[in-house]
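What follows are several structures.
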Structure 1
Amino acid sequence: MNPQTNSIIRALTLLDLLKKETDDKHSLSQKQLLDLMQKKDGSCTEKTLRTDLRCLMELLNPPVTEYDAQKDRFRIRYDGIEEGRKRMSGIRYVHEFSNDDLELLLTLVCTCTEIGDAQKNRLTERIKALGSGCYTYHTETLTAVPEYSTIRTDGLRRNIRTLGAAIKQNRRVSFVFNRYDRDGRLVPVREARYEVSPYHIVKYGPKYYLLCGHGTSEKTYIYRPDLMTDLQVMEEERTGIREIKELRHSGAMEYMERHLSMSYDEPRTVTLKLHRDVYTQFHDSFGSHYTVKRSVDEEHDEVEVYSSEQAVINWVIQNSGRAEIIRPNLLRKKLSERAAALLKQYK
């Protein structure tokens, strides 16, 4: 092996050691680094280590004069120079992802219900390799209910890419929309293809949805990409988003906040009487997008929320006994009719 090749291998070994044995909170002295290097590469000496360190720092770090302005871009850092032999102290490799960043990524992967165990294990190992060996991750015990067990994940990802391309190109899309039959197979809802103007792809809970427009209607329509097949980008330009009533002055996030569980109907202001014990469930559903109007008594408040009518009715039924619709009267009547129909069905 020629000296140049040996020098390259030694530098790569040093870089790998720094990545595995150090991070922003764990460092090594030059002497400790030399001892570890000599166990891996007998050709490493104090002189070659000093040379390799200097070369790596020149390659991976911006100029030293720019440290204050580009501190976050410095990958190899040290605290200072020891007296006597002029060795560096506190040498460490600062990874591009912090331990907190990696913990978050691992949590997202471990609780993702769209991928199988084999892919989860492969991704978690790759994510861990982005950090040092000094940190212990505590995500192995995390799991999630497989709510997505029936979804065709390959088709879903492909459809999301196609829809994203159509939105960027300002084009309409066409597709076959399906439902599941009794045997768990996707079957078309109708023979004719759907043609829509796509605006936003959103994720609500465990599922993805497309917010779109139909023809000249100013309503917002919602379709699940996982139920689409034969999705195609059309040549025709989509209808401008300003023609869609609920999207012309707001984004996807505001739309989801007004449509609990992705309900279709238009939102309206609803006044509720809430027991104070139910605020956790109320906040889980509506977030902070409500107003406490007044105290009704020692246990109840009058609360105002702007949301889909059907979503509010469903939520009140789920929390019956602790929530009541006060206004509008028409919504009280709709809930009463729903309750009467349920009573008739189960009587």
Structure 2
Amino acid sequence: MKVINALKQKSEFAILLIIIVLCIVITIVNPAFLRVDNIFNFLRSNSVYGIMAFGMLPVLITGGIDLSVASTICLCAVLQGYYLQASAPGDSVIVVFLICIGAGAAVGVINGLLITKLKIPPIVATLGTQTITLASVLFISKGKWMSDLSTHYKAFGDFKIFNIPTETVPTGIYTQILLLIAVGIVTWFILKNTLIGRGIYAVGGNLQSAQRVGYKVDRILIFTYVFSGIMAGLSSIGSVSIMNSVDPNGFKGYEMTVIAIVVIGGASLSGGIGTVLGTSLGIILMAVIKNGLIMMHVSGYWQQAIMGGIILFTIALDAISQARERDRAIKVDVEE
């Protein structure tokens, strides 16, 4: 009973309830929703958003925002495509990881320096980075689809543990899900058990106070944007290893979906708030909604409209919550 009461006090409990209710409703409409292969498949396909969401979480906690993640995943995906086309069949998964981590980190460093050294607001800096990066990638690649990249890399993407037989094809915990879990654990460890993790919350709570107590704010901010860039790079590995192809035009709008996932999970655009547990539930909730719309045979056009509405509703709700907090703070100041 104490455990249940403790859970009810957490904001994540409401998200968990929504997930359960949605699963029940979708299953009533289409019982195939709860098939084992469907569950693993939609977790696998949404792992790309999930990995990016774990990268976005520290940025939002500091009170920043990273709109460049869509262009970063596009850049890393195209670089993968070129490498795999040039090196097959001698491609190396380790080299792919190094390429994506390096490219993602480079974009993150640029964002961090623009924000900390030139004092450009995060929304402006990352929007500028996104526009330049995306335009450059599309110009170089000419927006051409790259397909059938590497059978070796496809095998890496199709690898799974706990091979579970189903009515169609065997399923299990795929490479992309394992990567998502690993990224989640790393993010949790950084935020919960390191000095820089405490600094991230301190900066988001009150930047001036964080500076006064000795936190190196610039280094913390640069770290969060580098971390976000690296996660975008890793998410591109998830995307390309599933499809064994690259569509340079296929990543538009990813940044808004990722931000919505983190905000749904309890983080605030004003900073200082956010947990890995909440973000994990946000990932699951968004995956359930996206797959549920497909399972209920909702038109693709309506799916986009509904997802757009969810994103808008989530961000508007956070804005209303921030406004109430400010009004409450002003009221307290006046009464004092």
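Tell me which of 1, 2 gives 33 when you compute relative contact order in percent (Cα under 8 Å, 6 or more apart). Can you show the working numbers first?
Numbers: 1: 10; 2: 33.
Here the read-out was taken from 2.
Which one of 1, 2 has mean count of other Cβ atoms within 10 Å over residues 39-46, as calculated from the coordinates, equal to 13.1? Before the final figure, lay out the partial values.
Numbers: 1: 13.1; 2: 19.4.
Answer by label: 1.
From 1, 2, which structure was Rg and Dmax of the Cα atoms in Å = 29.5, 92 calculated on?
On the way: 1: 29.5, 92; 2: 20.5, 72.
Going through each structure in turn, the value belongs to 1.
Given 14.5 as the derived value for mean count of other Cβ atoms within 10 Å over residues 55-62, which of the supplied structures 1, 2 does it correspond to?
Values: 1: 14.5; 2: 28.9.
Of the structures listed, the value fits 1.
Could you tell me which structure in 1, 2 was used to calculate helix-only ellipticity at 222 nm (-39500 (n - 2.57) for each DSSP H run of 4 or more, over all residues; to 500) as -12000? Provide the component values of the computation, followed by the final result.
Numbers: 1: -12000; 2: -25500.
The structure behind it is 1.
Every number here is computed from the coordinates shown, using simple stated rules; none is lab data. Nothing here was measured: the structure is a model prediction, and the numbers come from that model. Cβ atoms are built from the backbone, for glycine too; each structure is taken alone.
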